[in-house]
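Following this line, the structures themselves.
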Structure I
Amino acid sequence: MVEKILANLEKSNCSTDDTFLQAVSEVLASLEPIIKSDSRYEQFAILERLVTPDRIIQFKIQWLDDNNNVQINNGYRIQFNNSLGPYKGGLRFHPSVNINILKFLAFEQIFKNSLTGLPVGGAKGGSDFDPKGKSEFEIMRFCHAFMRELHTYIGARIDVPAGDIGVGSREIGYLFGEYKHITKNYDGVLSGKPYAFGGSLLRPQATGYGVVYFAREMLSQELQESLEGKVCTVSGAGNVAIHTIEKLQQLGALVVTASDSDGTIYDPRGIDLTVVRELKENGRRLSLSGYADRIPGSVYTSKNDYPAQGHAVWQYPCFAAFPCATQNELSLFDAKSLIENGCVAVIEGANMPTAPDAIELFQREGVLFSPGKASNAGGVSVSEFEMSQNASMEKWDFDKVDRKLDELMRQIYKRVSLTAKEYGVERNFVDGANIAAFKRVAEAMILEGV
């Protein structure tokens with residue numbers, strides 16, 4: 001059955017980008033042992049329905065730049081599965097955005113959201129618009145134009161988009177403002193909003209903090225180890241990476257790396273987040289090479305000065321590694337480097353950042369490995385907390401949101417770990433996550449009928 005489904009997907013996939021097929025293959029490989037355990041899965045065609053989006057929405061976005069020239073971009077929303085609740089998933093504004101990337105992200109979102117135990121389904125969307133180099137007013141005009149096309153497909157009980165790469169609270173604010181202008185509704189139709197009008201405290205930190213909370217619980221339960229005093233490597237320099245580094249440092253870890261699309265910074269005394277933020281936040285996207293200019297003793301390695309099959313961020317000795325940049329950033333070459341340098345755990349902060357053959361090597365060599373659908377679920381969790389606050393017209397304080405996030409990430413670890421043990425694959429958190437998430441979604445799909 002699994003081979004037939006994959007063959008049909010490959011046949012229908014017209015794109016050279018196979019990230020969606022990679023994600024589906026990983027999930028179906030995990031599920032194959034349990035599919036025959038319940039005849040209802042085949043009777044209700046659960047797998048076939050699960051890998052097919054409910055709908056793919058594509059639209060044209062027309063907007064004026066600062067010179068009053070008409071600009072055209074493509075916009076998308078993929079509503080993949082809403083068996084557990086309203087569609088939920090981020091909007092990404094980046095030149096790399098296309099239907100196949102969004103199908104992969106939306107498919108992963110189904111499982112990530114299921115693992116939280118919260119009532120939300122899976123979706124993803126965005127545009128090939130590049131915010132880099134755009135003025136404040138160009139970004140605002142684009143967001144307004146994007147929402148004019150998107151607003152008919154979303155709603156507080158239909159589909160609640162959030163932010164992602166290129167979409168922070170500023171962009172969500174502009175999107176929400178236009179939605180309110182068009183519909184005259186003041187409801188929780190978007191999450192990640194500015195705190196001034198319905199946003200939740202801790203939302204910017206949620207994914208990064210959640211990754212570390214998951215790692216802390218996994219290391220404590222599996223190895224009886226803590227993060228205090230441990231050397232950690234982190235890739236990326238965006239929102240997830242910055243807040244992963246921040247929380248690791250708060251727990252006493254020594255984080256020695258960060259990276260961007262141009263290269264890697266290594267600081268043996270510990271990454272200075274103040275400098276990283278000066279280079280990367282508030283609309284600034286300066287190269288991390290500027291870090292080495294400011295901090296004596298740090299080393300910057302350009303991606304052009306490192307073997308093409310790997311990334312310099314993973315060449316340094318560490319106790320735990322946190323890939324927080326983008327998909328397929330950690331190769332087999334990198335996995336070998338990490339193992340040779342004593343890494344005992346890899347905890348994903350990005351979506352599918354580790355190549356399949358690298359995951360296989362980690363598992364074969366006994367390195368603890370957590371897939372992003374489990375360890376980076378903190379972002380969507382706090383997004384759902386925001387939906388709850390909006391629905392009840394409440395505001396939770398920072399400590400309450402932080403406690404709920406910590407508890408939820410510990411529950412996700414427990415759910416994944418116990419499922420792996422139940423199905424005879426102890427410490428295989430990929431299979432544990434996929435099986436646990438699938439069973440919850442599949443049961444809902446069966447109960448609602450066809």
Structure II
Amino acid sequence: MTQFPGRAGEAETQPCFALPDDLFSEAPVPPEAFIARIEQLGPWLPDDPALPPVGVAVSGGGDSLCLAWLARHWRKNLLAFVVDHGLRAESAEEARLTVRRLTAMGVPARLLTLTTLTKGPGIAERARQARYAVLAQACRKAGCLDLLLGHQADDQVETIRMRQEAGSGPDGLAGMGWVTALPDVRLVRPLLSVSRHALRNTLRQAGLAWVDDPSNQDTRAERVRVRHSLQEQDTRHTLWQTGVKAGAARMQRDAERAAVLARQVTLRPEGWACVGPDLPEPEILSGLIRCVGGLIYPPSPAAVARLQAAGQEATLSGVQLVRGQTGWFLVREAAAMAAPVRAEAGARWDNRFELRLPPAVSGEELWIGPAGLGLERKDRQGWPARFCATLPALWRGDRRVAVPHLGWCLEEGLNQAHFLFQPPVSVTGSGVYGWPERKVDQPHT
């Protein structure tokens with residue numbers, strides 16, 4: 001019988017890196033073992049239909065469908081989200097089939113369809129970002145504070161190997177976190193210690209079928225090539241242990257960096273960071289650049305180290321390092337900002353700002369775009385013109401009508417509109433890596 005590694009109460013003062021013999025077992029997963037693990041990854045809202053559900057991302061494949069089946073044994077108040085990428089002719093029917101399978105097992109499901117993806121270079125990463133964006137939006141609409149993901153042990157060791165080969169820093173070698181806190185939802189991966197084969201055998205034992213995506217066998221993809229190279233059990237165990245040790249160290253570093261940030265750095269709602277008279281260490285500077293730039297991944301460690309050592313104004317990854325009267329600032333690079341998008345309630349722009357728009361506002365010809373230059377000094381609240389040029393503004397046609405962060409507005413109906421600064425990744429890690437040996441008491445975001 002497959003058991004999840006780690007037991008509550010162990011390693012309270014020192015992380016334990018011992019691995020059980022059955023880490024990559026192919027035996028079916030008992031629901032009670034899943035429940036014991038997921039309870040460690042709380043806190044969770046009570047299983048009450050009057051409260052928001054826990055979200056489950058389900059592609060229809062063996063990993064995520066098994067996650068939904070196991071989660072159904074844990075609680076009733078669930079809501080599955082099935083994303084159809086629209087990249088294969090069969091994907092729409094497979095998504096509808098997955099919704100029917102979820103409904104049959106007692107898990108309500110919503111179908112989310114992507115219409116903007118096109119095949120071509122970088123499709124895997126583009127599809128991943130689009131999937132997470134639509135899932136986060138669906139969670140917001142449904143009030144889900146938590147979203148369960150089906151990443152499993154083989155995914156984890158593949159990720160660690162890929163990051164090793166890419167020369168990733170020590171944070172990257174921690175792999176995926178058991179918990180990752182985004183601005184408005186927690187991503188929870190309760191299957192990270194269960195093998196791919198164990199999950200499929202769990203479904204077979206339950207008499208359930210799943211969808212196999214042929215792209216998972218396409219050796220043109222790096223992950224597929226890495227997967228075929230990791231057949232040796234010892235190699236996978238070694239990579240797993242690398243991730244556990246790196247994860248424990250990462251959480252310690254994250255706590256130390258957070259303390260430095262709290263003392264020295266101010267992250268402004270306008271989307272820029274006041275860094276202070278001295279530049280922080282490269283790892284902290286990297287996190288700030290990622291946050292201000294709305295990036296999913298950090299910039300090159302070597303490039304950040306050179307930037308920090310030079311101590312001069314420069315631009316990196318779409319972010320400007322600027323020296324002001326009170327110290328250093330990180331500000332979005334105007335030329336790197338996103339193109340305008342339609343101004344609708346909940347719309348995201350530049351992967352950093354989310355619009356809150358009063359219901360009575362007319363959306364006709366209303367767009368979100370950069371404020372640009374041309375704001376008078378008296379309207380900039382003491383901020384430099386090049387800072388204010390990067391603020392999100394509302395435009396009606398080609399006429400700037402509101403810059404909510406400055407309280408500047410030409411239309412009365414827009415004076416209640418505002419933007420929330422919500423970058424996709426926090427400055428420091430706020431997740432759980434390595435090996436959760438006890439209940440994780442982390443606040444919801």
Structure III
Amino acid sequence: MVIMMSDKLNFKRTIITASLIFGMLFGAGNLIFPVHLGQMAGAHWLTASSGFLISGVLIPLMALLAISITRSNGIYDLAKPNGRRYALIFLILIHATLGPLFATPRTATVPYTIGIAPHLSASNNSIGLLIYSAIFFGLTYYFSTRQGRITTLIGKLLNPLFLLLLLSIFLLAFLNPMGTTENTPLTTPYLHAAFSNGFLQGYNTMDGLASLAFGITVITAIKSFGIHKQRTISLATAKSGMIGLAGIGLIYLSLTWLGATSLHHFKLAANGGTTLAQIAHYYMGATGDALLATLATITCMTSAMGLVIAFSQDFHRRFPRISYKAFLRFNCLLSFTIANLGLNQIIAWSTPVLMFLYPLAITLIILGITSPLFHNDPLVYRITTGLTLIPAFFDMLNALPASIHNWAFTQGLLGFAQHYFPFFNNGFGWLSFGIAGMLLGLTCHFFNHQKAVNSSLEKNQ
């Protein structure tokens with residue numbers, strides 16, 4: 001079959017690509033963290049949601065654009081101006097986080113926690129998780145070996161089914177709300193810093209990192225429609241990304257609202273999965289339990305497929321002697337093992353890693369988008385990244401579990417950062433460093449460029 005060349009992505013293909021983006025990004029964390037945010041933010045849920053939407057929707061869209069604009073084949077190429085060694089380390093850290101260490105195991109533990117665990121005794125939960133996660137990752141591996149069908153499988157079949165199931169819960173909740181949000185209680189961090197805390201909660205979705213990994217899959221899908229002009233690919237990426245991520249944003253708002261209103265009937269839970277299960281049971285009883293278990297399994301499996309495929313593709317590209325399927329088996333097996341540690345442990349240890357990686361990812365994304373302005377000069381990348389690394393390390397320390405966070409050595413380092421780093425206490429210690437690094441890098445770039453121009457003029461005189 002010959003694919004006709006085209007200078008734009010038509011409406012049908014735009015929707016298919018948008019659905020692909022939606023299906024790859026919307027998964028475990030996207031279900032539980034907005035609900036938990038709503039419970040923590042209470043009456044300030046809308047302000048908190050604004051911050052959450054920036055880190056959970058806008059930054060992933062920018063990541064897709066950065067991959068397209070720089071014509072990168074993935075995370076490694078995007079980070080390569082910082083040096084090959086840095087690019088490889090960054091690639092490994094991103095994929096380890098998205099892959100077998102945190103995000104991929106979470107895709108199994110979330111649907112189990114909210115759909116299966118409430119119906120088992122505490123003594124049977126371990127064996128239940130073992131069986132469920134084995135089946136989950138077995139199916140994930142099976143579907144992921146059929147790469148050619150991923151667009152059809154995710155974009156045309158699973159997404160509409162998932163949306164139909166989710167809409168059922170939303171419709172019942174909006175017709176018969178559990179209460180209003182105006183006088184809903186809120187936790188102390190959200191009294192005066194709802195926006196910034198909402199922004200930081202958006203890190204937990206990992207979508208900013210996932211978009212860097214999935215970007216090449218989206219670009220490849222667009223190219224498969226016969227589009228090869230760089231400007232057209234970038235425009236198609238932006239258009240499809242805005243549609244797909246707008247859908248995710250609407251779901252975020254709905255889930256956050258559900259979490260806030262749930263406080264009229266349920267106490268603040270340890271995680272959003274517990275609250276989501278309570279909400280579904282409140283509105284639909286046993287039917288709601290079955291609906292949520294199905295919904296969570298479907299959406300989390302689509303996310304798991306995207307994660308393991310991106311992991312295997314990138315590592316096979318970097319280490320071609322090891323087959324794609326070998327990396328796929330390794331990822332699924334290790335993810336299965338870590339999933340059996342449980343959801344709370346996975347969340348506790350992923351947070352400090354995300355506090356370290358997200359500042360580096362955000363600055364890299366911004367540099368990628370603006371790279372045409374400074375001709376992708378490695379000097380700008382290295383100065384910006386070098387300065388961002390410093391506060392990112394301290395942000396990681398500040399988010400460590402209490403058992404390490406309370407060490408005297410750790411507290412000493414954090415005391416230094418709190419005293420000298422602007423906005424550190426709000427989780428944004430990297431912001432001033434990143435801005436200063438980029439301004440310094442651009443100044444050096446334009447100075448060197450002008451110096452080269454002047455030297456060239458002198459030679460020609």
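Out of I, II, III, which structure matches -10500 when helix-only ellipticity at 222 nm (-39500 (n - 2.57) for each DSSP H run of 4 or more, over all residues; to 500) is calculated?
Going through each structure in turn, the value belongs to II.
Of structures I, II, III, which gives 142 when volume of the Cα convex hull per residue in Å³ is computed from the coordinates?
Of the structures listed, the value fits I.
Suppose relative contact order in percent (Cα under 8 Å, 6 or more apart) works out to 31; of I, II, III, which structure was it derived from?
Matching structure: III.
When Kirkwood radius over Cα pairs in Å, for residues 110-357 alone is calculated for each of the structures I, II, III, which structure yields the highest value?
With respect to Kirkwood radius over Cα pairs in Å, for residues 110-357 alone, the highest-scoring structure among I, II, III is II.
No value in this document is a laboratory result; all are computed from the given coordinates. Just so it is clear, the model here is predicted, and its values are computed rather than measured.
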